[in-house]
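**Q** Below, each structure is written out as structure tokens.
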Structure 1
């Protein structure tokens, strides 16, 4: 079993939204074989608490436009590690320090990686 097309679409939309707020180190995994509760994870980092919150809000806005609302949201007030659970997908937006310390990608390294749009790595032009 692999992640549904809809889950992959949501992951890619979330990654683009995160990139709009300058998220770094984005990585997505198909966890459908290992977990019965979700199909995919997206990991993203922000440089500070304020940026983490901005990334989360942009992701929620973009996915809401696609008809998806989070079932659960944890950690938003602190802005260090925010978990967004959309059912089909789970998104972790972490402060860079938390990302380095917890290294979630190590836990899921045996899972297939979901290709993200090339635009998420393109440098942003500030006007």
Structure 2
């Protein structure tokens, strides 16, 4: 085996302040230290034993496009949640578009401000 864990996922973001609100304030990920990368802006978050790296997209950079709609087939990151119904209620109260399954399956998908797909999953024990 070459690897045994995910170290980090990385997303290019257009508006770093808006992305920080989503990942830091809304999802509640703690910001962690990020090395100085010169003019390349960004922020890193802890997500359990893994990390989420947000990289501020330089003007004119073409990095592909996220899907037009929520699509669980698209590349995405999945964050573990503890209570499917509670999280779904929060999403609906905030008016966030959700593609949902049900509490038995425990999966739902949302998009971040840049359209990246985020899965929220309550793993079955």
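**Q** Given structures 1, 2, which gives the highest value for FRET efficiency 1/(1 + (r/R0)^6) of positions 53 and 85 (r between Cβ atoms, R0 = 25 Å, to 0.05)?
**A** By FRET efficiency 1/(1 + (r/R0)^6) of positions 53 and 85 (r between Cβ atoms, R0 = 25 Å, to 0.05), the leading structure of 1, 2 is 1.
**Q** May I pose another question? Using relative contact order in percent (Cα under 8 Å, 6 or more apart) for the comparison, can you identify which of 1, 2 gives the largest number?
**A** With respect to relative contact order in percent (Cα under 8 Å, 6 or more apart), the highest-scoring structure among 1, 2 is 1.
**Q** Another one. Out of 1, 2, which structure matches -3000 when helix-only ellipticity at 222 nm (-39500 (n - 2.57) for each DSSP H run of 4 or more, over all residues; to 500) is calculated?
**A** On the way: 1: -10500; 2: -3000.
Source structure for this number: 2.
**Q** Also, quick follow-up: Using the calculated result 1.09 for Cα Rg over 2.2 N^0.38 Å, pick out the matching structure from 1, 2.
**A** Values: 1: 0.97; 2: 1.09.
Traced to structure 2.
Just so you know, all these numbers are worked out from the coordinates, no wet-lab data involved. In this text the structure is predicted, and so the values were computed from the model without any measurement. Cβ atoms are built from the backbone, for glycine too; each structure is taken alone.
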